[in-house]
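> For reference, the structures are reproduced in the following blocks.
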Structure I
Amino acid sequence: MKRPFALYWLSFFLLFLAFGGLYGGIAMLLDPSGGSLDMAGILPLLPVSSFVLPGLFLLLVMGLTPLALVYALLSRPKWDGLARLLGRNGRYWAWNATLLLSLTLAIWLMVQGWLIGFQWPIQYVTAVNALLILLLALTPGVRRHYAYAVRKQQDK
């Protein structure tokens, strides 16, 4: 089945998120004070003593997860554990994980807004990116594409 055009845009925005997550996560882990990102001043507003935990979150959830999702969405590997966990609604597991990632980003941004305010441009960019990921994943062509993948695998 031919890939829908929206899937390429979805992959682009997932990659955009991944590179931002990798950059921010690595920077926070290399300098847990936040000085290298000019964020040391907001550390007292957070319930953590350093940027190690936020850095790990950025690296794993916003960096590596979107990379894995792009790979999975484009190549459809058969990862049975993830399929059992995330593939119960008749759609390919990576499509479900993409929706879950966009929800996670929305929650991450709400917590940020509550703790430190919503004042940096990257927060707005991330919010728009999360919305675009969600909308592109929900386009009819992408939804059909991943429903078809599950039916085809079940027929084998």
Structure II
Amino acid sequence: MKISQKGLYALQATMTLARRHDQGAIKIREIAAESDLPEKFLELILLELKNARIVDSVRGAHGGYRLRRDPAQLPLSDIIRLIDGPLAPMGDAEQLRGLIAKGGDHRALYAVFLEVRDAAAKILENTTIADIVRGGKVKKGAAGKSAAGAEKKKATGV
């Protein structure tokens, strides 16, 4: 998976719309300024997001763009797949499964690529625009445990 500049801009614009979700439609000029994105390129991206029914456009003096869904119901994977295609490092998940099923000398390599795809998909499908706008998801695991352990040691003097 590779996220293009266009994909990154789409994510940034969507984040801007999420931050201002309760304010109604936002003009392209404002989205571009707030996200530090080129306005002309942003027009094309927002049109693509509109055609995919991720955003709505509103005409008129108070017009602009707004998210169609609650930001908490919009996973990053939806935007990345729309703009940049499959999440797999090569082809897509079905193509990788087909290569694995064929067997051969490179079967194990394709299996690793499928695992990479599955791990990336799990993260991107379970992380919403709202999660990112709120400052990201809280990471669980070894890093969190060691930080908590260090705090405990400090508090107890051990």
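Values in this text are rule-based calculations from the coordinates and carry no lab data. No experiment lies behind these values; they were computed from the predicted model shown. Cβ atoms are built from the backbone, for glycine too; each structure is taken alone.
> Given 25 as the derived value for relative contact order in percent (Cα under 8 Å, 6 or more apart), which of the supplied structures I, II does it correspond to?
This value belongs to structure II.
> Between structures I, II, where is distance in nm of label points 7 Å out along Cα→Cβ at positions 25 and 121 highest?
Values: I: 2.4; II: 3.7.
Comparing I, II, the top value of distance in nm of label points 7 Å out along Cα→Cβ at positions 25 and 121 belongs to II.
> Among I, II, considering only distance in nm of label points 7 Å out along Cα→Cβ at positions 9 and 81, which has the greatest calculated value?
Result for distance in nm of label points 7 Å out along Cα→Cβ at positions 9 and 81 over I, II: largest is I.
> Any idea which of I, II comes out highest on distance in nm of label points 7 Å out along Cα→Cβ at positions 33 and 65?
For this comparison of distance in nm of label points 7 Å out along Cα→Cβ at positions 33 and 65, the top structure is I.
> Taking percent of Cα pairs over 24 Å apart as the quantity of interest, name the structure among I, II where it is greatest.
II
> Further, regarding this structure: To test your reading of the models, identify which of I, II gives 13.4, 40 for Rg and Dmax of the Cα atoms in Å, for residues 49-88 alone when calculated.
I
> From which structure (I, II) was helix-only ellipticity at 222 nm (-39500 (n - 2.57) for each DSSP H run of 4 or more, over all residues; to 500) calculated, if the value obtained is -22500? Please report the intermediate quantities before stating the final value.
Values: I: -22500; II: -18500.
Computing helix-only ellipticity at 222 nm (-39500 (n - 2.57) for each DSSP H run of 4 or more, over all residues; to 500) on every structure in I, II gives -22500 only for I.
> Thinking only about distance in nm of label points 7 Å out along Cα→Cβ at positions 17 and 73, which of I, II has the largest value? Before the final figure, lay out the partial values.
Working: I: 0.8; II: 1.4.
Largest calculated value belongs to II.
> Follow-up. For which of I, II does FRET efficiency 1/(1 + (r/R0)^6) of positions 97 and 129 (r between Cβ atoms, R0 = 35 Å, to 0.05), calculated from the coordinates, equal 1.00?
It traces back to I.
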